[in-house]
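Visitor: I've put the structures underneath this note.
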Structure P
Amino acid sequence: MKIKSMLFKYMFLISIALTQYSCSQEEIITPPDNQENIVPVVKINTKRGNTKGVMMQAFYWDVPMGGNWWGTIQGKVSSWANVGITALWMPPASKGESGPYSVGYDPFDYFDFGDFNQKGTLETRYGSKAELQSCINAAHNAGLKVYADIVMNHNGGGSAQNNPNTGGSTNTYFQPASGIFPRGYNDFHPSTYANADAKVFASYPDLCHKNPWVSGGLWSNTNSVAQYYKNVLGFDGWRFDWVDGFSPSYVKNFVDAAPGFAVTEYWGPSNGTSVNELQACINSSGQSSFDFPCMFGMKNAFTNNNLALLSTTEMLCKSNPLKAVTFVTNHDINDIPDNKKLQAYAFIMAHEGTPCLFYTDYETLLDKTKMNNLIWINKNLADGKTTVIYADNDEYIAQMDGDPGLLIYINNSGSTQTRTVTTKWNNTSLHDFANNTASNSSSNSSGVVTISAPANNYTIWSSDGTVTPPTGTTTKTIVLRMLKDVSNGNSLFFSGDNAALTNWGNGIQGGWNAGSYWTVTITVPSTTASINWKVRKGSTGGSGTIWESGSNHVINNPVDGTTYTDTFNGGF
């Protein structure tokens, strides 16, 4: 996380757990003749292996307040799974210092998920514990893994106390309402166990992991954060926030105590540009790391109009792909221009590493049909070793040589570009599975083929007929809306005949708007012909218990992006 000017404005990121990989040096093959500003053709000696899977960062910095976010995510897990997303990176789930405003990176009570009235709120910004668990269960039922965001560098919201280690007063007295893992001055630096560790984040009290009480509360005790989050809440893995602040070896201790995929946010002294520094973190933690060098390399390539940098920049996905989690944007960084983001996503989806999508890029900013197409390409085509075939200021062409493999052509210029290259396919008809050009292209007996890419766009080629891509939009998102006044402490829960509406279960808690309108946003497969639904009344933060009477509300042929308002039938 980076320190931002806005209070608490630092958030998170995550992926799929894989084994460590070592690779040999890059092999220079041959540079093209008689070309200017062209980098040598480079074979990246990496193997994708069993790294297939796409992560979704299931939040952004300013998600709406009011405790409805877990329900929002629950309404999307089925459609996300249907398009090929395999894991969710959730925001920090416990109560923070700033209460209803907190995005979770200022942890006060690690075991209050919306159950205790403290810090000015009962629920967290995201909802209640029951809603969190319902969301996790729905994700598991859809076949998704769920990763918790763990903030164990610092805490926020402690009361002032006399601190003999500093000779003054510090805000290090933590008495959480959950009663679990209280902390005091000696649990933070300077402590009698250690005077300091790697770094301090802003002015927050800095946890001392060498103190057995701290390590016990975080991972080694039976009722530790690690054990509770995994065994009670059901999280499958971890994203570790700002590992720059402490030894990455403590990440290893945490994961050893509660195994699962884990990824670290580690910037390093070079502020995210050094692969060697990331590798040192990986060596110590044993876990994956976000590929900041890849993201910065893409930023420099697209903003400086020099796609050769995609070939020459050192990236973790090139040197250690099985430990690389690649990304374009996250809650902290939005450096790649919006009009270049699809090209950037095409790059990470057609190269090694585990790609992570950003919620707002996928849900609101970019063409979802194209994003779903890239997810499909990553799952069905991206495999093998990458060879950069050609790269200059405007063009980048690379091939993955696996089964079936692919050929990606990124064009950063203002006009269509065409290039003749040698591929692994002999006498084969190649198809652009990105659907950005209509014509197939055939290779000769030596694998030579002429391909093209439209202006400021990309094409991704593979053997035609080996697999069948989806066509059109694969999901549609709608809003259900109902006018109904309920008493204080109660909410409306929307239930219906699909997974997004809990399959006639307890329902998803709606969001309340002025005028007693309740709404819920759901995403369903594009093939959905009808939706049957009703509402239930229940305690806010709980689940629906009292059914609406009368017939089901029915939506025939629901239209993407539409709000459907219906009249309450009665019953409570």
Structure Q
Amino acid sequence: MRRVAENLFPMSTLARPAGPAAVEVDQTIDLPELPDTAQGKAATLLQVAAQVEHALMVQYLYAGYSFEPVQRDIADVAIEEMGHLMTVQNLLRCIGEKPYLHRQDDGADVPEDERLFPFDFRLEPLSHLSLAKYVVAESPTPQADVDPAVMAHIVDLATGAAGEPVERVGTVYALLGVVFGTPQLLLELAANGDPWYVVVNQLAAEAALFYGGGPEALHLPDSAFDPASVPGQGSDPDWHRTQAVDGFRVHVVASRRDALEALRFIGLQGEGPSPVVGETAHFRRFYNLFTGFFGADGLGTDRPPQVKDVPAGSRIVLDPNGSGESVISHPTTVRWARLADLRYAVLLGALERYLLAPVDDRAFLRGWCFAEMFALSKLAGLLRQLPRSVSASPQVAALPFTVPAWLATGGQWRDLAAAFDESMTIARGLQTEVAPGTDQHQLLVLLLASDERKLGEATARVAGTSQCTRTDAVRDVLDWAAGVGDPGHNGNSPALPNGPQSRFWNQQHDGFVQVVMRGQNITTPPAAGGDALMIGMLRSKSMPRDRPPLAEASEEFRLVERWVADGRPDDPV
């Protein structure tokens, strides 16, 4: 059952405007049934928020990757959703809950009238219809400084002929603001005139009447917040590895006020309730893209010419004998797409392991996560060039983003080991079919070398041990430092002769220490007391390229520097 709280800043149902003069919106918010306790309410809402952020991130990435080249504005919003997802994990950890990485389409079944998701999950190339959904889901109310007639048309497109609403994710974040606040604190913050807190404070009064049970059943007590959880949370320094996305932020949460500020930030940037719309807000960026692609009046329907004919559906199916718009059936392409799904599985598994691991035994997992993000970005570009079926047509493939079945019960080290093992089998087969020196060959060479050592580590972890070497630790630091970037270094090495070396550090140890660039071995100092070329590049901040530099005083820089100074040993950590 739901109850409608009236006369509030609207969160969920966007009704069609009565006329072009203004964008009229139903002034209501639907309150979902929630557990009786404040802790239960917080945990449930955060799990829903995690599912939503994960789903939006993947759908936006899919839409951005449907362009050739990638549409950066859409992809950047997806990256910011990654920051939201990590912030939600920090909020969970701060109140003693486990990490939650499920996606909207893969969590527990929810009755239709209890859904808090913005729209049905669908992977699809960008169109006027899909972008309209994104605009509405991210929209504040009222929508200031936009053409009301255009916005009315966008709402009409998003809701479709059946008039189905697009839910604003602000419902979840507004309720989280209520649960994480207290009546006194919310009143104090609202008194300053901040529009987000004004909305949340109003909602708190309505929620108190609806849920009952007194303040202790609605608002988390001070004892729910665990400042000792901070070292185990993700942070900007760990996860912000791009200089191009200014809006990416991971909030560390130690207190009630930290939690409210994190929720407010998400609200101002995208999913929460606020009439304040900056130029970097997701709504503003999506609205500007809509009018840019489909005309100032918004009436265009032709897809941008850069959009490829990629699959579309709630699930992208890999089936050599299948057919349909959601199916990849070309035998070779199916294997590349399965390889991409395994990278996605490893990314989710490594992230979950990171969130659960002791603080002093998880730095390597950051590197694994960024290595998989890089692999997915490379595979996205490759799949856009591969045929979807054996028939001659412009239809091409895309990242399937299939959620691994084991995520439902929590990924284990054995699941990661199985993923690495299957990936290596596929990569070995594909390697015999691609020409040396191509991007595909380079990617497969480095994936095979990286997967071999990670398979060994995952297998050792199953037995409660580790076989990580000092070279592995250097590789993980460099994978983390490079983010999702593709280094453009030319050079020579046994595995990648005379050409781009990409993430050269992921070669086998003997190959890594033989990499030559600019006529120098990159890991051997040219003279006593001098820097090896790789250390000099790190010190001069030319490596990693277009990423935040490694500070010379950082443990990561010193780890790489010591490894070179000690003769590049491959002994255990």
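Visitor: helix-only ellipticity at 222 nm (-39500 (n - 2.57) for each DSSP H run of 4 or more, over all residues; to 500) was computed and gave -4500; which structure, P, Q, did it come from?
Guide: Here the read-out was taken from P.
Visitor: Ranked by distance in nm of label points 7 Å out along Cα→Cβ at positions 268 and 348, which of P, Q sits at the highest value?
Guide: Structure Q comes out on top.
Visitor: Given a computed value of 13.4 for mean count of other Cβ atoms within 10 Å over residues 388-395, which structure among P, Q does it belong to?
Guide: Q
Visitor: Cα extents along the principal axes in Å, for residues 132-291 alone computed as 53, 40, 22: which structure among P, Q?
Guide: Attributed to the structure labelled P.
Every read-out reported here was derived from the displayed coordinates using simple, explicitly stated rules and does not represent laboratory data. Remember, predicted model here, so these are calculated numbers, not experimental data. Cβ atoms are built from the backbone, for glycine too; each structure is taken alone.
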